[in-house]
Structure P
Amino acid sequence: MTKHFLLSKTIWGGVISLLSFIVVFLISKTVQDKYFAITGILSSLLTIYGRITAKHKITFRRVRKNAR
C-alpha cells in the first residue's frame, strides 16, 4: 500500500518542526540559540528525507511476557 507523501504524519511533523526551528533561528540573538536552531533544522530535514526515502514499513510487535 502506498500513499502520497503529503498524507504522511511524519512528513507533516517534520515540516512543522522545520518551520518552528527556522523561526527560532531568525529571531535568535545568541550563538547558542542559533546553534540550537541549526541542529533542529538539520534533524527535521533528516526526518523528512528519511521518510521520503524509506523502503520498508516500520512495525511494532507486542512483547510476549514469559509464562511461568
Structure Q
Amino acid sequence: MEVSVKSVQIIATESGLPESLVERHIDALCTMTLRTRISERKMCLNKVRAWYFNRSTNKPQLFEVLEDK
C-alpha cells in the first residue's frame, strides 16, 4: 500500500497540527497513517470473512456489518 506525503500533510494541517511540526515529523506521520490504514483494512476483512461464513438464517446485510465499527 502507498500513502502520499501530500495527503498526510493535508490531513495533519486540517487536524490542527502546526506546519513546523508536520514538516519535522512527516516520516513518522506517514508511517502512522500507513499502519492505521493496514489495521482498518484487516479489521474490515475479518468482518467480511465472519459475515461470509456465518450460517445464521437471519444474517444481516453486508453493508450493515461494515457500518458497525
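Read the figures in this text as sums done on the coordinates, not as results from a lab. Fair warning: this is a prediction, and the values are worked out from it, not measured in the lab. Cβ atoms are built from the backbone, for glycine too; each structure is taken alone.
Details
- Among P, Q, structure where relative contact order in percent (Cα under 8 Å, 6 or more apart) as derived comes to 34: P
- Origin of the value 0.75, where FRET efficiency 1/(1 + (r/R0)^6) of positions 9 and 25 (r between Cβ atoms, R0 = 30 Å, to 0.05) was derived from one of P, Q: P
- Distance in nm of label points 7 Å out along Cα→Cβ at positions 17 and 33 - highest-scoring structure of P, Q: P
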